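Just so it is clear, none of the values below were taken in a lab; they were calculated from the coordinates. Please read these numbers as outputs of a predicted model, since none were measured by experiment. Cβ atoms are built from the backbone, for glycine too; each structure is taken alone.
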Structure I
Amino acid sequence: MSNITDKEAQHLHRLILFSDAVFAIAITLLAIEIHPPEGWTGEDVAVFFRLMGTKLSAYAVSFVVVGVLWISHRRTFSRLVKADGVLDVVNFLMLGLVALLPLGTEMLWHATHGGALLIYVGLVTAIGLAQGLTWGYAAFVGKLTEPIALATRVLILVRVTLLPGLCCGLTFVSLVTGTPWGFVAIGVLMWGMSLLARRLQPRDPQSGAA
């Protein structure tokens, strides 16, 4: 029995390592495609930032998106005790979408209309849905997690599924309109989810917020 347990633990460990590598490659590719603007001679720094403003803004947003997605992935997978083939498949689906983020970012650089923005937000939303599918299978179907109260499992499912796309959309609301209200809404959402997680904690003393 111990050999089976060791194999299951090794399976999970290797899956996490592979996932970390995909996130690392995605975040690296974001910067590789950034090149100095054509015609810039290196004299006027203000001109550099004016020419590179769109690229640097898109890079910053995507850097945060990948970082937040990786943190969410790490925290949810820290609750797992084993993995199986189905988890591999749904996790690979999510990673395949993450690998498209550099393409989505490049589309934002060259966009002249709002279609690229909608595609980008749609991609982040799809990643959230895939993360929710991964957690939903692990927590409710595959029984791959440590003991966790039902309410906590549901809260984690809602958070990893809905927040990526919602927060990404609200971020662009603030960036496009030049107002803070999108960021304010994100702060309120984070505060509400954190408060709800703390209220659930006494019923589930073995776990904290995902």
Structure II
Amino acid sequence: MSATKSIGIIIGSTRAARIGPKVAEVVKSIVEGSVAGSPTAPTFTLVDLKDFNLPIFDETLLPAMVPEYGEFQHQHSKDWTNEIQKYDGYILVSPEYNYGIPGGVKNAIDFLYHAWIGKPILVVTYGIFGGSMSSESLVKTLEGMKLSVSETKPQLSFPGRDENNRNMSPGLMSAMSGELHETAKEEWSSGARKELILKGYGELATKLESKKDSEER
């Protein structure tokens, strides 16, 4: 019997006021619910980037040189490596800041190399416009790091956006203080947004299965 697969749901926001953990919980609830009761269901684990307190990359060895030419020296690097190596695939839940990838997310990706290679990943972004630019940049980066990115990339925008008032909305106002507004939670947990998350997860699951089959041959 094959081992149960594991998926890490990475929380990309590290700010003091953030909704990242709550958005990740919404995503986790959707994908877990879709496979509940299945004998082949993977495990889903929240991985909070904030817990690792990664500085700007501070190792002497470049990530691509580890472990062939040596090991990381700092404990935070070892902890991050060990955590990422645990999982067979990932769901990255990231905000968009100033039309791009949050610096902490890019730094965390760049901290490693071999631990990422060949693994499937689903990118889920959120923001005023759904995090479209962050999503686009993340896909380029992750594909460059040799991960297998799901074709569907759910983008979660805040409902009720007022174009005549700096694109403000109740959801955005709540997010600024670290609260996930009920209107956003409801919209993202149902309908078209939920279907996109499930479609993207289905693609990730297919990639996981294909990877398992190739390893067993």
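For Kirkwood radius over Cα pairs in Å, which of I, II scores largest? Once Kirkwood radius over Cα pairs in Å is worked out for each structure, I has the highest. Quick check on the output: 14.2 is mean count of other Cβ atoms within 10 Å over residues 11-18, derived from one of I, II. Which one produced it? Going label by label, the one that fits is I. Of structures I, II, which gives -12500 when helix-only ellipticity at 222 nm (-39500 (n - 2.57) for each DSSP H run of 4 or more, over all residues; to 500) is computed from the coordinates? Computed on structure II.
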